[in-house]
Structure P
Amino acid sequence: MEELRLTGTNQHRAPEGMSTLSALIIDQGELYLDNGAIHGKAKIDQGIQYEKSLQQVSNPRKVAIVWLSLYRRDGNQGFHGAAACESFIDQQSGKGYKNLIEQANQMEKAVKGRVDLTNLTEEEFGLLRAFVQEFRPDLYQHASPQFLEAFTSE
């Protein structure tokens, strides 16, 4: 069984906060880890030419990217921040659209421990909530107060 790495660390040196970042993809009701998204090399990016505007993508489907960050406090590691952004893909035409500035801003929010999940639908949020609570319960148990608040409020 393949081990899932929850942080974006690898053999390359990463800026301080980026080493605690992970990427979750929510696509057509499926949620999975894909840390390749941190460098624009997610599974959904393969074979896609990104256009300058969404209008140039004929039949787009929304793909949500959620950036999660971790932190260590009192000897325990826990979730710290979470921020979501959107990408639009048309697999058939091989075209897509994503706002790189928004993605970078959302990554920064997550690294800084903020929670911004306003881009998620109710269904996407439900998938994310189940993931953070069940994947590694210890990380959820030791999450920052603002992270817990976002996932416990209805």
Structure Q
Amino acid sequence: METLDKQFATRLGLVGLVPFVLLTLLCWIVHPEWMQFFVEAQLVYGIAILGFLGGLHWGLALIGKERSAQEAKRDLLSGVLPVIIAWFALSQITVIGFLIQMGAFIYSYQYDKRMYQRFAMPAWFVELRFRLTAVVVTTQVFTFLAANIRL
């Protein structure tokens, strides 16, 4: 990819972090009576992003021409599992819910790292995924802390 594409992808990735960061900050500054909405919104947005990441797995699995059916099935499954697990986490708005979703983000990144190597994705993209995942997991930790300290 050209440098412009890298810059554009990075900017879009950063824009995608805005709801995570904003919801985390709001959990620390709003009146505790309103927090539940922002905590739930954080988990819901996490589900949406995990669905997006799963779509990347599906796209790569579908364009991979020299891959076995078993590899393609594994990639398709890896695109669906994190979002289903994260959806379950929504019903667990306690430590378990956030831990489940953080685990889904970390799993997705780890799988992506291996998958992107197989598809010769540029190194900057894997690094971008790492940085985005680190911010997402960090915001989820701080949202969880706010929910348990301020509620």
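Computed from the coordinates by the stated procedures, all read-outs in this text should not be read as laboratory data. Keep in mind that this is a model prediction, so the values were computed, not measured. Cβ atoms are built from the backbone, for glycine too; each structure is taken alone.
What to note about this one:
- In terms of FRET efficiency 1/(1 + (r/R0)^6) of positions 85 and 117 (r between Cβ atoms, R0 = 25 Å, to 0.05), the structure with the greatest value among P, Q is P.
- When relative contact order in percent (Cα under 8 Å, 6 or more apart) is computed across structures P, Q, the figure 21 traces back to P.
- Comparing Cα Rg over 2.2 N^0.38 Å across structures P, Q, the highest figure comes from Q.
- Computing FRET efficiency 1/(1 + (r/R0)^6) of positions 29 and 61 (r between Cβ atoms, R0 = 30 Å, to 0.05) across structures P, Q gives 1.00 for structure P.
- Taking distance in nm of label points 7 Å out along Cα→Cβ at positions 53 and 133 as the criterion, the largest value within structures P, Q is that of P.
- When mean count of other Cβ atoms within 10 Å over residues 45-52 is computed for each of P, Q, the largest belongs to: Q
- At a computed -7000 (helix-only ellipticity at 222 nm (-39500 (n - 2.57) for each DSSP H run of 4 or more, over all residues; to 500)), which of P, Q: P
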